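Each structure below appears as structure tokens.
Just so you know, all these numbers are worked out from the coordinates, no wet-lab data involved. Since the model is a prediction, treat every value here as computed from it, not as a measurement. Cβ atoms are built from the backbone, for glycine too; each structure is taken alone.
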Structure I
């Protein structure tokens, strides 16, 4: 698909806007417009409904080791600073960056790639931030410009490597930075903490420092005991949360894929240590299937296990649900959701202090004085099993999804251009968003065929009947074919049209966005038919 066309559609039809656009925008922040806010809300609600609201704790789901309970919380964005010290974010949550002394631009070290090239005895490493074929073209263009060659002289360049990461280069003196004109302008890589710092209270001293949360998970862990004491949940059980997180990304990129403000949908699932592996396998497959059930094509979706060198120091296993976004190089995938087996790392850390791995064990990290570097809360976060009379620290399985990345993936998957006949039978291009009906911002549009003969009054009555149940749209302007096209472009799955036959037998036409099929139903049945279509329980007549 054409990513530029999708981005243009998102702005034109009110899905996404650049934040603070009238002031030139701010990189890494995006505003959701009238349709975008509905799409993301539908994603959040589908996730919450499928994982929490509709969950039956009395039934063992297919593939699950046993029945379990699910509850939710909503924790604050700003938490006690000690939370982030014990969790490891304060010390470990960083990327490496390099700066260009010539252009004053900053780059994430592992996202810059390039090629070694030689001309007239000089060998340099030309870098780019582009990906795929664009990266190759960009590197060649920069090499030609550096060596003062024309495009027709490209065959005089001798390439000594494919595209490789800047991390493979030890000496930066022969590196041409992505936007530089001279060599050797990049600084050595250094750590860059990704947490946004702020201050709590009237003073801005170090004693008042706080951080915007970089993830929602820690709010669940520090409330583990509160949930146990205030509810009747028993292990195994999950705590779900949806909320904003903030990461000061060095180089936000790829539309909304990598942003500085984003929304997460996370579950922390607590279980007995001996059953944790089975629960990990259950959640990784369940979360993968969820995306397929909502319309992501299985050939563009994969479940990838992390290699040992990718795993976090506390992880017993992690798998990512990944999607082949069109802005990535062919064959590359981007993360939608991570499912991590976190062991007992988090609850132990908030009890005892920051943990590090030594050999095969997690131990409390000590400072120069031999005391814990960052002290935990000292609170008892163990679980007592009343049936077995055992006390233990639960293991945790964490499915962590991004609502913004999910919205982007569903938009990419849904966008299509096809040729359909217009009202005169002439083939014309149709832009359509084939969003799953559960996710579509508008579920149904209602049209009177013409603005006379009482048709608008009937259409408005049907619209009024539908409105309490679904997000609907009423339109009586322009030819009905153009009205259909407008709804196709924003992903509305169904349209109801009042026409001359309605005046005779009180039936209306229902049109399906994807198949373009049309059939007639009683006007009084519109609510139940649309509900059945969205749920997948209504059978379209032949």
Structure II
């Protein structure tokens, strides 16, 4: 096993980006006085108000891109779901993968001028575990953290966990300033709304409903940012945000609505970066419900849906049809275990083997699918309803707001069928959060002890060949029991204006997914 992991050049087999910006005037999209674009100020879109800039306490998608520019992690995740170095310059494992030692960059300072040390790392992770912050489950394997000196962090593990490095690059693992938080209520600390980090930009102000403003950190340890200022213009309405992007009132917008994914394909002012991520959409059945306890019924649903039709009509040319049970870009997808192609006769055979009989109207049983309002879900649900009606399953659709869905489905398990989507990375072990017994996103209440044992073994095996064999067995069981019925690998076509350089899509070996350190306006 390799003992030393260093920053390496990442070979990307993905089409890389493009840039362009504009010299638009004041934006009227938020009815406020947004500053005019200049060559040292980037205006980006933020789709809503951050609730807090505490980067680890809970998930906040609106704070996520901002926090990537204020704070740092030991390692970070780039725009293509690859883990690259951040505050940790190098790291090494011991022989049995039960200890990992991180060597930190020297000369790092907090935005208030205080020195950053290994004690900040230890305090952040110890507190995260003790107070059960958002991603504390990522540290389940961590026994203790030591700091032999100011620039070294040693993590001692309860058991081998080769997934840990990838987990450290994801949500909820930013390093926070011990000197500003220790001894305080971390949930209400005043610096949650005026954050101090070690990142390339410093926080200036947050005007609710209007903007978040950052300025360049002149003492940034990683090399001074090209931009003097970044303004996140808060535009909740996607249509308004898209229009502002097209007219030049904002420079950078990556969350293009699916229905507009192809708008920029033939525009010479943009370069398109296609990205297929590890976020996957699926149907889930409540296995505690008598209708769905039998795996053959879940198999019938998998045979009954037309995944290609859903992708053709809903994806706008982004992402891909889900075919394997583990995301392809993990490198662990096993092609011998795949989602079945649509076969109505096979679906009906499975239902009859499970004991269902058609009524006079050709219906085996009726059910309800509760799902939340998001993107293409409504259209996908209609296709699924139609597909299953042909099989002989009558599905009533109930669309809910996300919060209500969360309470009803995730918390109370009050449902029969549902749709969901979520990230299954950055390490292959991310699949366990969906199908492992008792995990946070296993709201199906599915449990298989053999699968659990394999998932546990999968994070302890360092040899790649052996690890692939473990996850092949995971996929075998998933194909047989169908705990989730996958239909879409979600993705995006990110248009970048050609007068921009250095976006995360241009600099995947250096920048995290929303990091703007290297962005600059190209010469006219």
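If you work out mean count of other Cβ atoms within 10 Å over residues 98-105 for I, II, which one comes out largest?
Top value of mean count of other Cβ atoms within 10 Å over residues 98-105 goes to structure II.
Given structures I, II, which gives the highest value for Cα Rg over 2.2 N^0.38 Å?
Details: I: 1.15; II: 1.01.
The maximum falls on structure I.
Given a value of 3.3 for distance in nm of label points 7 Å out along Cα→Cβ at positions 186 and 210, point me to the structure among I, II it was derived from.
Derived from II, not from the others.
Looking at structures I, II, which one was distance in nm of label points 7 Å out along Cα→Cβ at positions 202 and 402 calculated from, given that it came out as 3.3?
Structure of origin is II.
Quick check on the output: 1.7 is distance in nm of label points 7 Å out along Cα→Cβ at positions 138 and 410, derived from one of I, II. Which one produced it?
Numbers: I: 3.0; II: 1.7.
The read-out comes from structure II.
Taking 13 as the value of relative contact order in percent (Cα under 8 Å, 6 or more apart) derived from one of the structures shown (I, II), identify that structure. Provide the component values of the computation, followed by the final result.
On the way: I: 13; II: 22.
Corresponding structure: I.
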